[in-house]
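Trainee: See the structures that follow.
Bear in mind that the values in this text are calculations on the coordinates, not laboratory data. Bear in mind the structure is a predicted one, so any value in this text is a computation, not a measurement. Cβ atoms are built from the backbone, for glycine too; each structure is taken alone.
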Structure 1
Amino acid sequence: MSLASNLLRVKPAEQLTGEGSHTELKRTLGLVPLVALSVGATLGTGIFVVLADAAPTAGPAVVYSFVLAGIAALCSALSYAELAGSVPVSGSAYSYTYATLGELIAWVCGWCLLLEYGVSVAAVAVGWGGYLNEFFQGTIGLRIPEALSAPPGEGGMINIPAAFVVLLAMGVLLLGVRESARATTIATLIKIGVLLFFVAVAATAFNSGNMTPFAPEGLAGISAGASLAFFSFIGFDAASTAGEEARDPKRDLPRAIMISLLIVTAIYVLVSLTAVGAVGTERLAEAKASLAMVLDTVTQQAWPSIVLALGAVIAIASVVLTVLYGQTRILVSMSRDGLMPPVLSRVNHRRIPARNTLIVGILVAVLASAIPLSRLAEATSIGTLTAFGLVNIGVIVLRYRRPELQRSFRTPLMPFVPLLGVVLCGYLITGLAVVTWIVFGIWMVVGLAVYFLYGMRRSKLNESDSEPESTV
C-alpha cells in the first residue's frame, strides 16, 4: 500500500464492534454506574478548581461562560452519543475517528486524548491539595507546608498530595472495575449533595450588587472565560471509554452521556451564579479553595466550609479515579490496534489492564507533583477541543458513508449540530494562551514522530489484505 493509503485507511465499524464484543474486559456496568462514571469524571473539575480563574476573566457573566461551554459540549455530546451507540468499544473518540477519518487522524485524536485525560488527571490532582489543606485547617488546625503541597513555580518544591491522590486512584482501579464503579457512584452522590448544600447556603447571601458590571470585558471576556470553563466539562465522554465493560453499550452509552451532561451543566450554572452573587468575582479570584471561602464569608462559621472541603476532597478524588480509568481504556484500544506497545492491552486474572494502569498512574503522579495547575488546565482544554472537533466531523462522515449502519441514537438536525460543535470548539480554542499552543505543537510533533516510527509500521491493519477497506 502507498503511504497515502496507509494514512487514510480506516478500521470498519463492524470490525471494531466485533473486537469489542469479544473483549477480555469484564462487562459489569449498567446505566447508573455509567452515568456516575461520566458525572464523576466531570463534576467538580471546574467548579472546585477553575471557577476562581474564569470568574475574573468574564466577570459575573462567568455564568454565561459556563452556558457557552456547556452548549459547545452538548453539540459534541450528541455526536459522541451517536458514535457510542454505533461503535460501542473502549477507545472513545480514537475508535470513532478510526472508523471514519482514517488511521493518521485516529492517531492524532488518540494522542490528543492522552493529553486530555493524562493532563486533566494531573490538573485535578493539583487542585485536590488546596481543599485537603482547607479540611485539615478546619478540623485539626494544621496545613501541609507549601514546600510539600505546591509545585515548582508556585512556591513549593513538590506537590505530595497531588501525587498521593493519583496513586490512591491507581490502587482502586487495580482492585477491579466493579469495585471502581461502586466507589465512583458513592463519591458522585456525595459530591452532588455537597454542591447542592453550597447552593442553598450561598443563595441566602445573594447580593445583586455583586453582579455589576455584569460583563466588564464584553463578549471577549465571556468567550475567554468559556475557554477556561470548558475544562470543567471534560469527562462527560468518560462513559464512552467503558464501551467494552458496559452490559448493554448500544442502549446505555448514549443515555449515560446525555444524562450526565445535563446534570453537570445545571449544577455548574447554579454554583457559579450563587458563588458570584454571594461574594463577587474579585473575592473568588483570591482563594485557591474558592467555594470554601464563600461559605466562610456567608456563614462566619467554620463547619460549612469543612463540610464543603470534605466533599471536595472526595469529589476531586473521584474525578482522578474516573479520568485515570478512561486514560487506561483508550490505551487498551490503541495497543490492541498495534499503534501502542502490546503491554498496554494485556489484562490480568481480574480482567483489568494492570500493567497499563501501573504505568499510567506512576507517570501521571510524577506530572501532578511537578507542574502548576494553570498550565495543566489549558493544555487539557486544547487537547479536548481538538478531539471533540474530530468526533463532530466523524459523525457526519459515518452518517453519509454508512447510512445503513445500525444506530441506537441519532444526532438531531444533521449536519447542523455537529458543524456547530466544530465551530464552537474552534472558537474556544482561539481563546487559549499562546504558550498553550506552543506546548500543544510540541506534543503533536512528538506524537507524529511516534506514529511514523512505531505505530504505522506495527498497525494491525498491516496484517489484513490490501483491499480497499479504507473506504468505509
Structure 2
Amino acid sequence: MSILSEVLSNVKKRDPYEPEFHQAVEEVFESLEPVAKMHPEWVEAGVFQRIVEPERQIFFRVPWIDDNGKVQVNRGMRVQFNSAIGPYKGGLRFHPSVYPGIIKFLGFEQIFKNSLTGLPMGGGKGGSDFDPKGKSDREVMRFCQSFMLELSRHIGADTDVPAGDIGVGKREIGYMFGMYKKIKNEFTGVLTGKGLNYGGSLVRTQATGYGVCYFMEEALNNIKNKSFNDSIVVVSGSGNVAIYAAEKASQLGGKVVAMSDSKGYIYDSQGINLETMKKIKEVGRKRINEYLKYHPEAVYTEGSSNIWSVKCDIALPCATQNELDENAAKTLIENGCFAVGEGANMPCTPEAVHLFIKKNLVFAPGKASNAGGVATSGLEMSQNSMRYSWTFEEVDSKLKEIMKDIFKNTHETAKKYGFENNLVAGANIAGFVKVASAMYDQGIAY
C-alpha cells in the first residue's frame, strides 16, 4: 500500500460518516503520487498525514429567538484547516445540509484554492444548519448576532477571516460584522464580502462568476483554440456565482440559454435575460419560475438536475456539490459539449470528472476555476489593511490577471508532472506543493 493510500484509508476509518470529505481528499490524492516520489522528505515529515487533519475544529450552539418569541437552537462550526501560508480564509455557509463533513470538505478544498491564488491565505470554512430562507430580517439578524457572539472568540484579521457562502450574503455579513465590532470594539478587516459603505471591495459580488469565465477563456484559447464567442452556455444555479458567470459569459460573446434553482430550471432559446434574473433572485429572492411572468416564451421544467439535458457547448455548474453526475456528463458529451468549468465547490461527481478527462473536454476544477471569489476577498483584505480602496476597473483587472496566472500555473504544472492538459491534476499538485513546502519549512510541530 502506498503512503497516499494508507493516509486515505485512515481518513475513512477516522471519519467514516463524512463522504464529502473522503471524496475531496481522494480527488486531490489521486494526483499526488508523483509528488510523493519526488519529495521523500515530505513523506518522512508526515506532511501528507498532517494536511488531511484540521489544525482546529470549533463546534458551538447558537440559540436565538424567532419572531413568535420562541427559542430556537442551531449548530455553529468553524474548521480552521491549515495556516501554513497565511491566516485561515474561507466562507461561512448557512444551510440545513451543513454538518462537519461538508465543512471539512469545503475547508480542505479551500487550502489549495487559496494557495493557487498566489495570495498569503490559509484554508478554513464554517457555517451553521440555520436556513435563512423564509426568515424575517430580524430573525436573521438575531441568529447572526448569536452566531458571532461565539465565533468572535476564534477569528481576527490576522488569524481567521471568514467570508460568505451559500446562505450568507451582504445582509448576513453586515449583521455579523456589526456584532463583531461591538464585542471587540475595533474596526478591522475580520470579514470579507462587506458592504461598500463599510470596507467592502468592488467586484466582490461578481468575482467568483467572473473568475470562472476568465479562467475558462484562457483554458479554451490555450487547449482548444476556442472561446465563449458564439458558444451556447448552460449555467446551473441562480445565486451570485451563477448570475455573474452568466453575465461575463454573455459579455465574452456566449449565449446563456438555461439557469436553475433547487426546484427546476428555465430554458430561454433567445438567451436568459439577466436583468430579469437579477430582479427575481437578488431583489425579490423568489423562485426561478417567476421568470415566466416576464418572458412567457421561455420554458420552465421541474427538477434542477435535468438542466444538463439542454444542448450546449460550455457547461458551468454553479449550484452545489455533486450536482452533475456520470449520466449528466454522458448527456452533455453526446450533445456536443466541449468544456465544463466548475463555479461551485465540487459540483461534478468523480465519475463525471473522469469521463470529461477521458473524452478530452476542457475541464476546469473548482479549486482553480472558482478561486476568483476568494482572490477578491484577499484583495479586500489588502484594501482594509491599507485603509484604501481600488476602483472597479482596478480590482477587475487584478482579478483577471490572477485567474490567468492560476490557469498558467495549473497548465504548466500538469505538463511538468506528466498530466498534460489535465487541469485537475495540475491544480491539485500546484496548490499542494506550495502548502506542503511551507509546512515542511515550519517543522513537525506545525
Structure 3
Amino acid sequence: MNSQAIADRCEQADVELIRLLYVGNDGVVRGHAVEQDHVPDALESGVPLPELVQSFNALGHRVKDAQFDAVGEVRLLPDCSSFRVLDHEDRVAAVLCSLRDSESGHPWSADPRSALSRQLADLADEGLEAALALESEFHLVTDGEEPSPHGDQGVYSTASMRNGHDVILDVVDALQAQGINVHKYYPEYAAGKHEIVTKYGRGIGAVDDYVFLRETVAAVAESHGLGTTFLPYPFDGATNGCHVHLSLWDGDNRFAPSDGDRALSPMGRHFVGGILAHVPALLALTSPTVNSYARLRPQAGAAAYGCWGVENREAAVRIPTAAPGERDTATRVEYRPADNTANPYLSVLGLLAAGLDGIRNEIDPGPPLEADPANCDEATLTDRDIDRLPTTLGEALDALADDDVLRSALGEELTESYLTVKRSEWDAFTDSAATWERERLRDTF
C-alpha cells in the first residue's frame, strides 16, 4: 500500500489521526500522531524525533549519562506495509515505523527495528526466511487503589472463559479486522490471565502484528472499563510470558526432520545449539527487566535452565510436537524465557543471531532433556552441561556485554545505548534494595 492509497483509506474510514508507532530500548510502544491532512507528507518523509528517545528507560526516566542527549534528531519513517485502520478506536489508524538518520536517510544505527530488518536481509541473502509467532500472555485487571486480577482462576476453565468472554470476543474481532489471524484462545492458570494465539507470519510483519496485538488488547480492555498488564510477574503466583516460535524456510521448512525418529533436522538442532550457547546474553534482550527474573524460576513453567527438550515446558527451548502429517510445515522451536517487557524486534534479532551462529559453527545442543531439570540431580545437570539461567538482570547484562555474536548483530551503537538504559534500571533496583535492607534490619540490629 502506497502513501496515496493510505490517505484514501483514511478518508474512506473517516480517520482523523494516524499513529506513527515505534518501540525503543525500554520496550515501551511509543509514537506520534498526525492529522489526516498531513498523512501524505508524514508517510513520505516521516516526522522528526529527538535522538534521546533511545535514552529513556522502562521507569520513564531519561538516563542522564547516556550517549544520546538533548542534541540530535532522527526521522520516524512509516513502513506503509504495516498500516491498518483501528476500527475498535474512534477515527484512528496506525503504522509501524523505523528510525532514519535525518541527513542521510539511512537506517539509524541505534534503531531496533532497522537492526532486525538488516538481519532479515542477511538471512534472505542466504536464501532463508523466518517464520515467526510471538505468543503473548496477559492479565485483565480491575482498576482501583489496589489493582487486582479480573476473573476466576483455573487453567483452561470454562468459568474463566465466560468471565472474560465479552472482552476477548471484542479483542478477536479487532485483531481479525486488522488482518491478524487468530488461531485460538484460552484462559491460563492464574486468575485474570489469558492468551490469544495468532497464526505465524513471515519476517518483520509478524513482529509488527505482535505490537498491534498488545496495543489492541489494552485498548479493548479499556473500553470495557478494565486495565491490562503484560508484566512478567504481576501478582503473587502469576506470570506472563511471550514465547517466540520460530522456523527457517527456503521454500521448505529447514527445521523439519527427514528422519521420523528425530524432532529436528540437523539445521534445526544446530539452531537450538546456538540459542543455548548464547542464552545467558539472550536473556538481556528477551527478559530485560528486573521483574522478568521473578518469573524465571524453577518449576514455574517459564524456564530456569539452559536446556532443550521435546514438549518440555521447563526447558529454555521446547520443541512442540507437530500433528500427524504436519511435520513438514509445523516443526519449529519455541523459546520460552521471553516476556512482554522486551523490545520484540531485539528479541527476534537476538534469537536469529544466536541460532545462525549455531548453524554456521554446527553447535551440537546434545540430546533433548526428557525430565524437569529442577528434578535432576547435580551430577546429571553437570554431565549434560545444563546450567541455571541468570537469576538477575545485572547478570544477563554482563553476559550480553561479553557476547561478541550478539553485539555484532545489534551493532555497537545500539548495543551500548541498550546496555546503558538497562543498566540504569538495574542500578535503580539495587539502590532501592539497599534502602529496603536498611529499613528492615535497622530495628533488629
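Trainee: Comparing distance in nm of label points 7 Å out along Cα→Cβ at positions 185 and 209 across 1, 2, 3, which structure shows the greatest value?
Mentor: 1
Trainee: Tell me which structure, out of 1, 2, 3, gives 7, 23, 30, 28, 11, 1 once P(r) over Cα pairs in 10 Å bins from 0, in percent, for residues 41-280 alone is calculated.
Mentor: Numbers: 1: 7, 26, 35, 24, 8, 0; 2: 7, 27, 32, 23, 10, 1, 0; 3: 7, 23, 30, 28, 11, 1.
Structure of origin is 3.
Trainee: Going by distance in nm of label points 7 Å out along Cα→Cβ at positions 25 and 337, which of structures 1, 2, 3 comes out largest?
Mentor: If we compare distance in nm of label points 7 Å out along Cα→Cβ at positions 25 and 337 over 1, 2, 3, the biggest value is for 2.
Trainee: Thinking of 1, 2, 3, which structure, once helix-only ellipticity at 222 nm (-39500 (n - 2.57) for each DSSP H run of 4 or more, over all residues; to 500) is computed, gives back -12000?
Mentor: 3
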